[in-house]
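Participant: Got some structures for you, see below.
Derivation of every value follows stated rules applied to the coordinates shown; laboratory data play no part. Bear in mind that the values here come from a model prediction, so they are computed numbers and not experimental data. Cβ atoms are built from the backbone, for glycine too; each structure is taken alone.
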Structure 1
Amino acid sequence: MKQPLKFSLTIICSLALIPGLLILRNQSITTTALSNGYFLLSLVFLIIGAGILVLSSGFFDLFQKQMKQANFLRRKNQPKEFIPYSQIFEKKPIYWLTVGGFLLILSILLLLF
């Protein structure tokens, strides 16, 4: 799926999710309730994006390598191939951060009105 299509489908589904949940819970749809819902939803996207950003930067590669070596010395087995986290999480976190940022800005705008 193309990136702009994936991005727009996620935004549309996210925009429809919060009012739908409010209707199912028999609550009134107010700007405060929408703002709270969009803020919590944006946190999910921002946390996932930040986690991918940190892992893809290579920060934890040294820790992972040291734990792998310690485990090898304790078990005396043949070492398995070492694949660092930065290669596993090669995908850019821009998708997660863009969707989360959009929902966060929408939440702040709803607070102003």
Structure 2
Amino acid sequence: MTRTPCWPGVLRQRGIDELLPVRDVGHWTSDLDFRHWRPHDGDCVIDSNGVVFDAVLPVSACPPAIVPRGDGSLMSLGKFSELVRRHLSMAGQCCVSKIELASFAEGIALVAQTAD
């Protein structure tokens, strides 16, 4: 099981279509948005290999920790494509139903473009 994310990745918050790009561990630990954000059950980080990591708040941790799921969850590219389409639609992009990703890295790059 992978113990650390293969960067870049995206933060997925349960119940929210917006995905937040995370460039690397330095970005995760230093960006104020991540340092002051508090995770909820179901929030996760999806890395560029499709591995899903839980975002948790251990005692006195700032920012929240990224820990591998016990079952070594791997998201399907089809499911990730749907998450990216919903994110892009929420961001006002058109024709998102036509998007089919060739890789997780491609989807993460699309999400990052909407964050700029």
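Participant: When helix-only ellipticity at 222 nm (-39500 (n - 2.57) for each DSSP H run of 4 or more, over all residues; to 500) is computed for each of 1, 2, which one produces -9000?
Facilitator: Attributed to the structure labelled 2.
Participant: In terms of FRET efficiency 1/(1 + (r/R0)^6) of positions 28 and 84 (r between Cβ atoms, R0 = 35 Å, to 0.05), which of structures 1, 2 is highest? Intermediate results must be reported in sequence, preceding the final value.
Facilitator: Details: 1: 0.10; 2: 0.95.
Looking at the calculated values, the largest one is 2.
Participant: Please compute mean projected area of the Cα convex hull in nm² for structures 1, 2 and give me the label with the greatest value.
Facilitator: Max of mean projected area of the Cα convex hull in nm²: 1.
Participant: Figure out for me which of the structures 1, 2 the number 27 belongs to, where relative contact order in percent (Cα under 8 Å, 6 or more apart) was derived from the coordinates.
Facilitator: On the way: 1: 41; 2: 27.
The correct label is 2.
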